[in-house]
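There are structures below to look over.
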Structure I
């Protein structure tokens with residue numbers, strides 16, 4: 001197996017998403033080989049400019065948008081406790097690219113200010129989920145996310161004394177009952193049954209857009 005979240009397919013790929021009912025997700029995991037899948041809790045904080053232009057674009061066109069987010073993992077994947085990975089993710093024309101940088105959580109504000117994205121950027125919403133990963137080679141990768149929850153987010157998550165994100169995000173605004181399967185394709189050829197599944201059932205889906213939509217009632221109450 002290729003190390004978790006590493007390899008060329010992480011940074012440049014075609015991405016296909018399928019929403020699965022719990023029993024379907026169990027069947028897919030069994031076919032992929034459940035015993036060989038690294039499992040991680042992931043917490044993601046999304047950042048946006050005033051007026052939420054990135055989130056609104058993800059709502060309107062999930063296949064043609066830009067996302068700025070920071071991820072933390074349990075167990076920790078950074079090699080240095082207290083660090084998170086800052087991602088600038090671009091999706092356009094079926095191709096996904098990522099710029100990934102590991103930074104101390106307390107240095108995120110400065111790193112955000114240096115990104116080539118209109119700002120100022122601030123925490124908008126967050127997500128948490130369990131992720132299982134299958135990546136037998138550099139050419140393709142499958143992730144299966146379940147227990148997906150959507151959370152509010154604020155600058156307090158970046159405080160030096162704030163608990164690690166996977167453990168202490170604010171109470172959720174809602175949850176996704178289905179599992180999210182993502183097939184990330186580089187130059188490899190995944191099993192035919194997996195190609196057939198995504199060919200038949202792939203659909204646009206954005207965790208950012210879903211979290212932003214769930215947060216709408218809270219924004220209305222504050223207005």
Structure II
């Protein structure tokens with residue numbers, strides 16, 4: 001019953017353009033009051049306070065802040081340049097650059113949404129200008145951004161660890177290899193599609209360019 005009331009309240013509040021954060025809080029309070037009465041109010045405050053005192057949750061706003069700083073200071077451009085130097089020489093290299101840059105960005109922000117917002121506005125127009133179809137460019141950007149859920153430091157992993165009592169560090173370690181494998185498989189898929197549709201490669205591979213772009217992006221990495 002409480003879940004149904006929570007869902008209905010959330011949908012109604014969102015439908016009238018109430019901000020998501022306020023809608024979630026208001027719908028929860030109303031649902032609890034309707035099912036448990038006024039006596040449940042102290043419990044709501046206690047749960048909120050207990051949740052806020054968990055040390056692991058401090059990492060979430062800090063990772064979000066790091067992503068915002070990267071986007072504002074142009075560090076995203078440095079990561080893209082480094083990814084381009086690494087894999088841009090392959091057929092369909094710009095799509096692989098998108099995947100590689102998403103993996104690098106995921107190591108810092110931990111958020112798929114921040115990944116798309118920071119890299120999509122830069123790489124999707126570049127891919128369209130190079131002759132990539134817009135749906136393909138959007139698909140590569142959005143799908144590669146989901147690697148941020150696996151590659152540490154992942155915000156969903158932090159939340160899962162806190163809620164389940166699991167070790168956040170162990171979750172991070174467990175996500176490294178699957179995240180890398182997922183990124184490599186996405187690059188392989190992009191290469192197959194690029195060969196079929198004759199997508200262009202970027203500049204030829206140059207070790208000097210890799211070294212220079214790495215030096216510029218090393219602080220972000």
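Taking 17.9 as the value of Kirkwood radius over Cα pairs in Å derived from one of the structures shown (I, II), identify that structure. Write down the numbers at each step before the final one.
On the way: I: 17.9; II: 19.6.
Label of the source structure: I.
Supply the structure label, taken from I, II, corresponding to FRET efficiency 1/(1 + (r/R0)^6) of positions 22 and 150 (r between Cβ atoms, R0 = 30 Å, to 0.05) with the calculated value 0.45.
Answer by label: II.
Out of I, II, choose the structure whose coordinates give helix-only ellipticity at 222 nm (-39500 (n - 2.57) for each DSSP H run of 4 or more, over all residues; to 500) equal to -25000 when calculated.
The correct label is II.
Quick check: 4.0 is what I get for distance in nm of label points 7 Å out along Cα→Cβ at positions 46 and 118, calculated from one of I, II. Which structure matches?
Source structure for this number: II.
Between structures I, II, where is relative contact order in percent (Cα under 8 Å, 6 or more apart) highest? Intermediate values should be presented prior to the final figure.
Working: I: 29; II: 24.
Largest value of relative contact order in percent (Cα under 8 Å, 6 or more apart): I.
The value 21.9 for mean count of other Cβ atoms within 10 Å over residues 110-117 was derived from one model only; which of I, II is it?
Working through the options, I get structure II.
Work out mean count of other Cβ atoms within 10 Å over residues 102-109 for each of structures I, II, then name the structure with the largest result. Spell out each step's value before the answer.
Values: I: 15.9; II: 25.6.
Largest calculated value belongs to II.
Any idea which of I, II comes out highest on distance in nm of label points 7 Å out along Cα→Cβ at positions 30 and 190?
Once distance in nm of label points 7 Å out along Cα→Cβ at positions 30 and 190 is worked out for each structure, II has the highest.
No lab work stands behind these numbers, since they all come straight from the coordinates. Values in this document were obtained by computation on a predicted structure and should not be read as measured data. Cβ atoms are built from the backbone, for glycine too; each structure is taken alone.
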